[in-house]
1. Kindly point out which one of 1, 2 the value 4, 17, 21, 18, 14, 10, 9, 5, 1, 0 was derived from, the read-out being P(r) over Cα pairs in 5 Å bins from 0, in percent, for residues 56-111 alone.
2. If distance in nm of label points 7 Å out along Cα→Cβ at positions 192 and 216 computes to 2.3, which of 1, 2 did it come from?
3. Of the structures labelled 1, 2, which one yields 16.8 when mean projected area of the Cα convex hull in nm² is computed from its coordinates?
4. Who wins on mean count of other Cβ atoms within 10 Å over residues 88-95 among 1, 2, i.e. which is largest?
Structure 1
């Protein structure tokens, strides 16, 4: 049996292995964030390859996997391969108009049980049914509004046609994105958030903005890590070089 002293000694030993916090300071809020974001995106368009390489490196450090495809039509092949290799059969996906590519139909032709989330708001009873559908699924496919190279983070915004249950409830999450959503740092993500909230709130955006950095990790008081307790055990990102028909709405 572990004594109280031994218990706290172990915690102190684990905390000693954690590097100290980096110095920080408040950044000034931009005056015209939408204009600033437009300028930033033009600058980032010249560095997307370097940013994608860094995103992959950081994503892999936290246990995620990046897949690269040239055309949007290859996305269903990647999803099918991920599912087949893990013996997964039930897939739930955002609709084509939101995701930018039809994933469900090609998966059905391959013998998978693929369900598409609705593209509009639904009644409470239907939302409950859809949550159950997502909870029963093995794999969920979503888009990503932003991919942060500095941390390997996927930013997924909820709303009509983009339920957060698709990314949170299945054991495996696959996020599809293109070069336009890449930013370099959390500082730049701050500008994105400011631009999103400048002016009136758009009708399509829901209440949740989820920052997903690798598979779900949970640690108990003794700092023992376990995957998949409060979210997916696996996170895959699929980068599409061209062909996604997604209109940027920020």
Structure 2
């Protein structure tokens, strides 16, 4: 790893998180000058397609997927998939015109079998053997279940995962109760004027992940695929014309280890 690029990337992300996007972009430019990304070759593009997550949302999802990108790690058999949903139901006022979520897929470089599936769920890193097993049964594509409006990315076996504080099931049920009764955050904000104020269905509707979203349509249409270790820099400089929240680039960047 280029140490200068790593230091510059830390500056870029820290500045970006403070909302100083123009300054962050200047740092991202330097990151990619020091350690340039490249376009994938045919084999790498095939891996992106082979392991792309299959997304399921609820039929009532109000904020659809608007962009999808994939970044292959240049040295490890690991792919980062970035989803950009049409904002977050709770945050019309954060000056980020999308909701940036992530899925990572690790695979064996010889057999191409999936060895790990990781998702970003409200600043938690989720992982499960059930997700790995199902992906391998499905020719290498993991199944991801996307929370209504807030877009937390769940995977197979999520009902049995827990943190030190609570189970994911409890966390999801608390979110449902709040959205169903009190409604979303910033109800009176004008930028959310066309959004639903509450989730109208019952708990079974909240976890009815039955509506397919096929991200390969975005890969084919827009071709946002690169090889790089600097995901946020590539997204900023090569993929999106609008602002996004920088997130972990790879699973090990999480402050906590995978929830098992």
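1. Derived from 2, not from the others.
2. Of the structures listed, the value fits 1.
3. Numbers: 1: 16.8; 2: 13.7.
The correct label is 1.
4. Ranking 1, 2 on mean count of other Cβ atoms within 10 Å over residues 88-95, first place is 1.
Readers should treat all values here as calculations from the given coordinates under stated rules, not as data from a laboratory. Quick caveat: nothing in here was measured; it's all calculated off a predicted structure. Cβ atoms are built from the backbone, for glycine too; each structure is taken alone.
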